[in-house]
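Chemist: Below you'll find a set of structures to go through.
Bear in mind that the values in this text are calculations on the coordinates, not laboratory data. Computed from a predicted structure; not experimentally measured. Cβ atoms are built from the backbone, for glycine too; each structure is taken alone.
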Structure 1
Amino acid sequence: MKRISLTQHLIEQQREHDTIPAELRLLIEVVARACKTISHAVGKGALGDVLGTAHSENIQGEIQKKLDVISNEILLEANEWGGHLAAMASEEMETIHPIPNRYPMGEYLLLFDPLDGSSNIDVNVSIGTIFSVLKAPEGMHAPQEKDFLQPGSKQVVAGYAVYGPQTVLVLTTGNGVHCFTLDREMGSWVLTQRDMKIPEQTKEYAINASNSRHWHAPVKRYVDELQAGVTGVRGKDFNMRWVASMVADVHRILNRGGIFMYPADAREPDKAGKLRLMYEANPMAFLVEQAGGAATDGARRILDIQPEKLHQRVPVFLGSADEVARVTEYHQK
């Protein structure tokens, strides 16, 4: 079978759909190269002295791992100088990172969660990087936070890398979802799955069941139905899978179907949810919808939400469309 590189795929997509101008293609390639560098650092583990905490907190008040800080720096440094970006925003930083004025300013904005699933770093379980690209608003001169506050439907690119037994890059530019595997010997991304589709029928769900005592009624009702199995209203047995790494759980759903849930709960009533709209929910919702699935916050389509702040949190229900519709309906009732 002919091997198709990431670059060849993007050029062919541009010829077919006219949605990936050269500047955007180069930006995607730079992000992919940064993910390759992060994969190398992750692969070193204890040998590279990258495990353990960095003895610092991020803007979310979470203890940072060394690899969180390293991955954030890799993405910033890789993307600063190319001339494709006006600014970046990271889950690990309080505010935006404008491109230094010694470099040309581009027309795109990049958002990322540099290392998703940090709790899995030290135990060698799959982790990843999530990223999203927006077009800078017309007439923008000096980028500000408000320029990033665009609904997810405005994304021009979304993707993630999973650093697991293989390193894979999953990408959409608005015309389907495609998966590339890192050839570690050649150092190149090779197209290995084209036009991924989430299976409509599923028997799997992903949720952190340790929080069940805090769930709101619609989530309890839905999960109780799944757990009732073949004798319940659903008439079939479901399996629960929970990796505690959103990239790994979503990657499984893209390949095998299922639903991923991170609902709001009663522990902190003032918090709308745990996951961040701009860095996690929006890019994953774009990918899932492009693969034929659905993504809501329990009440509305995630991609329709107008962000109010850079680190806004939301409840997340995404995956196979029928399952997302069912749990969303329970919330609306």
Structure 2
Amino acid sequence: MTRDTARTSLPTLDLRRFDAEGNERGRFLQELRDAARTYGFFYLVGHGIEDRLIQSVLALSRRFFSLPDAEKLKIEMVNSPHFRGYTRAGFEYTRGKQDWREQVDIGAERPALALDAGSPAWKRLQGPNQWPSALPDLKPVLLDYQEKATTLAVRVLQAFSAALEQPEDVFEPIYAPAPNQLIKIIRYPGRAARESDQGVGAHKDSGFMAVLLQDQVAGLQVEGEDGWIGAPPVPGSFIINVGEILELASGGYLRANVHRVISPPAGADRLSVAFFLGARLDSEVPLLALPPRLAADARGVTQDPLNPLFREAGKNYLKGRLRSHPDVARRHHADLLEPSDGKPELASAY
């Protein structure tokens, strides 16, 4: 790949090469390091998730967003202290501006934890999902997809570990046996040219990584050295992007990069399904001891006064939820709010 090409498009990696023998595996790990450091994003093929399941997820997501508003609002997120359920377009903000997408957040299907006065606040995040009674097929398919996407993301995490010259299971102590899992099914409505084109404003993702499934309409853009790099849908692929946990753990060697989504034009819409793999809520992100030749290239963790990062996984995730969904925060977690929490200018897309 030439440098000129690298500036204008994301690389594609085949995960099957991770299991290759000899030099081919080594070349794959080098390309993975380069992609994660240069862009923080890449297309992934050879992932092993059946197209039949992918098409079912997309079709059922489309069916959900076609339901009457009254049915969607039965599972509105503001009803859930665990930040699960449906969010209307315009109810999230990034850097003070409205994002224009409707979405459903589905986490791990686990019961709420028993709480007392001494419980850490992050324990409030665990709890049941909300499922639409008008579309009962959605639950089994999304939970099946969540399981398959988790397996894939763990395998990619093992590849990142090997690329950093660490044991493949180096992160297992902070995600097993109950990683933080989140699926978002997302619809971006079309907007007229005179309106804002912000589907989601520029932001980074928390967690280990995101596994993004796109339908047919482009809109995702990744920050590059020379401007925004488009990441249009490529059939048969996922987009993988590095999350803040990997940046923290690698001392900034791996890059959690800024990205945004541009709204489609009026008369069209865009569908995507994002899966996020995160650390266990009770865990703390370690700082890996990289070999000297890699450590010399570690850039340090990005410092953003509007988005402080914590190594305590639960604390970091709760911070993002409170800011992204101020209506849920005010209704269920008012005792946790500080003056800066719940303000749109400090919200983030995730």
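Chemist: Work out which structure the value 3.2 belongs to, where distance in nm of label points 7 Å out along Cα→Cβ at positions 34 and 298 was derived from one of 1, 2. Spell out each step's value before the answer.
Modeler: Details: 1: 3.2; 2: 2.4.
Going through each structure in turn, the value belongs to 1.
Chemist: Between structures 1, 2, where is FRET efficiency 1/(1 + (r/R0)^6) of positions 138 and 274 (r between Cβ atoms, R0 = 25 Å, to 0.05) highest? Mind showing how you got there, number by number?
Modeler: Working: 1: 0.15; 2: 0.95.
Of structures 1, 2, the maximum of FRET efficiency 1/(1 + (r/R0)^6) of positions 138 and 274 (r between Cβ atoms, R0 = 25 Å, to 0.05) occurs in 2.
Chemist: Further question: Comparing mean count of other Cβ atoms within 10 Å over residues 18-25 across structures 1, 2, which is largest? Display every interim value, and only then the final one.
Modeler: Values: 1: 15.4; 2: 11.9.
With respect to mean count of other Cβ atoms within 10 Å over residues 18-25, the highest-scoring structure among 1, 2 is 1.
Chemist: Kindly point out which one of 1, 2 the value 22 was derived from, the read-out being relative contact order in percent (Cα under 8 Å, 6 or more apart). Show your work: numbers first, answer last.
Modeler: Values: 1: 15; 2: 22.
It traces back to 2.
Chemist: May I pose another question? Work out the source of 23.5 here, i.e. which of 1, 2 gives that when mean count of other Cβ atoms within 10 Å over residues 154-161 is computed.
Modeler: Numbers: 1: 23.5; 2: 20.2.
It was calculated from structure 1.
Chemist: If mean count of other Cβ atoms within 10 Å over residues 26-33 is calculated from each of 1, 2, which structure is the one that comes out at 20.1?
Modeler: Working: 1: 20.1; 2: 17.1.
It must be structure 1, since only it matches.
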